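We did not get these values from a lab; they are worked out from the coordinates using the rules stated. Quick caveat: nothing in here was measured; it's all calculated off a predicted structure. Cβ atoms are built from the backbone, for glycine too; each structure is taken alone.
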Structure 1
Amino acid sequence: MKKIKYLLLVLTGIVTLNVSAQQAADTSFQVKGFAIAAPRPNGVADFVKFINEELAPRKVNTLILRVDYNYEFKSHPELRDSICLSKKDVKKIVEACKEHDIAIIPQINLLGHQSWANKLGSLLKVYPEFDETPWVKMPVTAAEYKWPNADGLYCKSYCPLHPGVHKVVFDVMDEVLDAFDAKAFHAGMDEVFYLGDTKCPRCAGRDKAVLFANEVQTIRDHLAEKGRELWIWGDRLIDGRTTGIGEWAASYNDTWKAVDLIPRDVVICDWQYDRDNQTAVYFAMKGLRVVTCAWNRPKVALSQVDNFYKSRSISGKELKPRFYGMAETIWSSTSQFLDGYYGKTVNAQNGDNTPWNTFKVMFAKMGEMDQPVVTK
């Protein structure tokens, strides 16, 4: 009887189940994202299963897939990983995503992250002439790598002013976009410590912010020729000293000034993992669309969901659409993440502070925030 009475109240308008269409649009997540490394060939079936059974039910609509050189490139086969995805493998992922209206945004790290620990990435291994700091030698073993170190080595960068670098990276960029039938590309560009080095014959003495902004512009313009969009990480565009955020999730080498120089149609993926710094507001105020990114701290992610939703709901018409959405980011291999997600491995040391738990908690909260609101 109570249910019937309640239904009558709804039908007569005394009780409403929904906010208005405009209010719903104002507070919804335009991007519900998930970022992870592309699987190896033997992991494609498990990854497709995860797309179908976990991403789709949570209404994830954007998959940022870190491909790098894990693909059988025809344009530059010399850059392929020793084991990499075939066209057939990629097609399985693309078909699963299309079935659930999930847009794939492939990522290849450009500018920075051209090495890791003691290993050079494919680009600088094959084309050492592109190295911004060729005199900085890689450690022989991973155990020998330490931070900080005398060379300031975290990850290598390519020199953005080398005359041959863009021909190569644009070839692989275009090919991976075609393979994944993608309308946007993620260029990485995070944690760039080597840029405008004093010993570089091309970059020495140049403004690091201008160098960074020009590289963003160059990549963006190439993509725009085919109507494609550029996404990047946002850390290099934040002043690490003024904000107190530091040199990892923000910049100490003055690249942050580039925030006023890059095109306004670039999408910023704003990763702030240790605490909710609410830097999305900063990017939105600069006229940029921003996707707030979480990782492995559920409490931080929940705060970010609340603040994202609040920012959209209280902002004026100019700012609202710039709070573009949220994404969970995974910084392990696909297989490691899936093992943790399905309980095949347990991280007792970190307890609930895991990326898989953060993913579950964050998307549950996002789903809750997007539910119809009952008002009287």
Structure 2
Amino acid sequence: MAKTILLVDDEEDNLYTCGYVLQGMGHEVVTARNGEEAVEKARDIQPDLILMDVMMQVMDGYEATRILKSDDATRTIPVILLTAKTESADVARGLDIGADDHIPKPFDQTELQARVNAWLRFNDLQKQLVAAERARREEGLAIARQVQLSLLPDEVPDVDGLEFAACYIPCEQVGGDYYDFLRLDDGHLAIVMADVEGHGIGAAMLMSSVSTALRTEIRHGFSLNTIMFDLNNYVCEELSQLTSMPMVYSVINLPIQTLSYVNAGHEFPLHYHAGTGELSEMESTGVVFGVAKDMQYSEVHVPLEEGDLLVYFTDGLTDQVSPQDEFFGKERLQALMRERHDLSAEEFRRALEEAVTKHQADAVQNDDIAFVVVKVTGAPAET
């Protein structure tokens, strides 16, 4: 199969002679007459191989090779130096700056053909390995994403007096964001949010383990302190690869509309109090999971009133940067809650998603974004 070879030399005779041999081998030859031109063309056409003279005007082959090998876009393209400088120090200099091989001038046609064929075979193999690794990674990410999405709820609860909405915006890598709604009985609904460290299938499987452990725990009772105590010990004993994991676990007593929560080092959920217009934070009541066994967690009880708005979120929301590297930050979220607290849960979800998407613009999203919105609309649920 014909390959594209970039031939770099400032001597017309050398370009003709070497180009004639390469074209005779069935390859497409692109020429450049100095190192500066070679760098520009290499970035543009991405050749399969570069044959580079050393002694040239404007920019010599050493400098051009150094630039090419320090650029992610061109570093994997093999570079063979064509040089009359055959002293060991000259050869070593070329190899030290990243050249892959050298051929002395005047070159032997048979040797040139053999070296070119060898490096083209090597480059093909390298590309195949990169493609195989990319396919393997993408397959792993697809499996991890499937696992992660299977753990997130398909729909929000339908409860009299309360509205719920949730948003999950994945990044290219699979993270460990997790949230759920758990109906404990007719009178109690749990909301959980956690952020398992890491990315990929490992994070997804850890999140699956934590979700399963939590569901097992709540079958034995609703005590928030006990659940968090046992979950922390489970993480310490069974998930040693997790150095830490923040989680907030809360339960709404539906008949009396009271929220009880335990926060194990998670981002503080925000609570807008309609009666006073104040914002409060559901602060940490204990350390993140995985630090040490047998940790105690305090439980906090908060009354809910009509018009109250609560937002749970992972750090992917507040840490999302703009093209100017400015964080979205908690202040923007707080301002939005003060300004748009009158919206329904679903309307606020859309407003917040729109705000963070606008802030991000064309910047890279480096972490998953997840948040849950709770709006108190009036009468408590009937039991």
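A value of 15.5 was derived for mean count of other Cβ atoms within 10 Å over residues 289-296; which structure in 1, 2 was it taken from? Of the options listed, only 2 reproduces it. Source structure of the calculated read-out (distance in nm of label points 7 Å out along Cα→Cβ at positions 217 and 329, 3.4) within 1, 2: 2.
Computing helix-only ellipticity at 222 nm (-39500 (n - 2.57) for each DSSP H run of 4 or more, over all residues; to 500) gives -13000 for which of 1, 2? Only one of 1, 2 returns -13000 for helix-only ellipticity at 222 nm (-39500 (n - 2.57) for each DSSP H run of 4 or more, over all residues; to 500), namely 2.
For FRET efficiency 1/(1 + (r/R0)^6) of positions 297 and 337 (r between Cβ atoms, R0 = 30 Å, to 0.05), the calculated result is 0.70, so let me know which of 1, 2 that is.
Working: 1: 1.00; 2: 0.70.
Going through each structure in turn, the value belongs to 2.
One of 1, 2 was used to compute relative contact order in percent (Cα under 8 Å, 6 or more apart), and the result was 19. Which label is that? All intermediate terms of the calculation are to be shown ahead of the outcome.
Values: 1: 19; 2: 14.
Attributed to the structure labelled 1.
From which structure (1, 2) was log10 I(q)/I(0) by the Debye sum over Cα atoms at q = 0.07, 0.13 Å⁻¹ calculated, if the value obtained is -0.52, -0.95?
2
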